[in-house]
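*Asks:* Please find the structures below.
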Structure P
C-alpha cells in the first residue's frame with residue numbers, strides 16, 4: 001500500500017493518530033505532497049519511514065525547501081504518480097507536467113480539501129490535510145491493489161473510509 005499525506009503544517013512533531021502512525025509504518029511508500037512547514041516535521045516523517053517521497057510546499061521553511069524538490073515521481077502498482085504541492089499549477093499546467101513526466105496520476109495538496117477527480121483523462125488525487133483541514137474533513141489517502149484493480153481511497157485519520165475510486 002502507498003500512503004499519501006499533505007499539508008501537515010507542524011512546527012515540531014506532526015499530529016498523527018495511532019491509526020495513521022501504524023499505516024505509515026506498514027506502507028510500502030509514504031508520499032507527502034508538501035507543507036510540512038518545519039524541518040522538525042519533515043525529520044519526524046523521515047524517522048517514521050525510510051520510504052518517504054516528498055515535495056516542498058508554499059508554507060515550508062527555507063530549510064525544508066532546500067531539502068525537497070518541487071516535483072517527484074513514484075512508481076506503484078503499474079502506475080506512474082506525479083507528486084506536486086499544487087500551489088503553482090492550474091489544471092492546464094498540471095496536465096502538461098503530467099504529460100511531460102508520463103504520469104498516470106497526479107498527487108497534489110495545497111487546498112486542504114480531500115478529493116479524487118479527473119480532467120483530460122488524468123486522475124488527480126488530493127489527500128487533504130490530516131492535521132489542518134481548514135473547514136474540510138481531515139484526511140489522508142491510500143493507493144492499493146485488490147486483485148487486478150488499483151484503487152485510491154480517502155480515509156479519516158482514524159481510518160474511516162470517506163470514498164474510494166479505481167485508478
Structure Q
C-alpha cells in the first residue's frame with residue numbers, strides 16, 4: 001500500500017466519523033431553542049440561528065473535504081513527506097479497509113445510542129404522558145434514528161464504501 005493510499009483511507013475514516021457525529025446536531029439545535037423557553041428576542045434568536053447554520057455549513061465543508069477531496073487534502077497538508085519508504089506492506093484494498101471502518105462506526109453508533117434510547121424510553125413510559133407532551137421526545141427520536149443508521153451501516157458497509165470510492169474517483173476526473 002502506498003503512503004498516499006494510507007493517508008487517503010485514514011482521512012476518509014475521519015470524514016465518516018465526522019459525518020455520523022454531526023447527526024447529533026439536530027437534537028442539539030432543538031435543545032438550544034427549547035432551553036430559552038421563549039425568552040429570546042428577535043436579535044438573539046437570529047444570532048442563534050446564524051450560528052447553527054454556520055456550524056452546519058462548516059461541518060458539510062469539512063466532511064466533503066475529508067470524504068471526497070482526500071487527494072487535495074493529502075497534497076496541501078504534505079502528509080506524504082518525511083517517510084523513508086514509499087510503501088507500507090499491507091495487502092488489503094482500500095475499499096476493504098473503508099468497509100471495515102464503516103462497519104465499526106455502525107457498531108459504535110449502536111453501542112452508543114442503544115443504552116441512551118432504552119433509558120429515554122424507560123423515562124417516557126414512566127411519565128405516562130402522550131408522546132407529543134413528553135419534553136425529551138426529540139432525544140428519543142434521535143437515539144432511535146441513530147440506532148437505525150448504525151444498523152444500516154453494519155449491514156450495508158460495502159455499498160457505502162463503494163459509493164465513497166466511486167464519488168472520490170469522479171471528483172478526480174476533470175469536468176468536460
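Read the figures in this text as sums done on the coordinates, not as results from a lab. None of these values were measured; they are calculated from a predicted model. Cβ atoms are built from the backbone, for glycine too; each structure is taken alone.
*Asks:* Once relative contact order in percent (Cα under 8 Å, 6 or more apart) is calculated for all of P, Q, which comes out largest?
*Replies:* When relative contact order in percent (Cα under 8 Å, 6 or more apart) is computed for each of P, Q, structure Q gives the biggest number.
*Asks:* Which of P, Q yields -6000 for helix-only ellipticity at 222 nm (-39500 (n - 2.57) for each DSSP H run of 4 or more, over all residues; to 500), as computed?
*Replies:* Computed on structure P.
*Asks:* When FRET efficiency 1/(1 + (r/R0)^6) of positions 110 and 134 (r between Cβ atoms, R0 = 25 Å, to 0.05) is compared over structures P, Q, which one is greatest?
*Replies:* Evaluating FRET efficiency 1/(1 + (r/R0)^6) of positions 110 and 134 (r between Cβ atoms, R0 = 25 Å, to 0.05) on every structure, the highest lands on P.
*Asks:* Taking mean projected area of the Cα convex hull in nm² as the criterion, which structure among P, Q has the greatest value?
*Replies:* Structure Q gives the largest value of mean projected area of the Cα convex hull in nm² among P, Q.
*Asks:* To continue, here is another question. Using distance in nm of label points 7 Å out along Cα→Cβ at positions 86 and 118 as the calculated read-out, with 5.3 as its value, let me know the right label among P, Q.
*Replies:* Structure of origin is Q.
*Asks:* When Rg/Rh (Cα atoms, Kirkwood Rh), for residues 102-141 alone is computed for each of P, Q, which one produces 1.12?
*Replies:* Q
*Asks:* If distance in nm of label points 7 Å out along Cα→Cβ at positions 46 and 126 comes out at 2.9 when worked out from the coordinates, which of P, Q was used?
*Replies:* P
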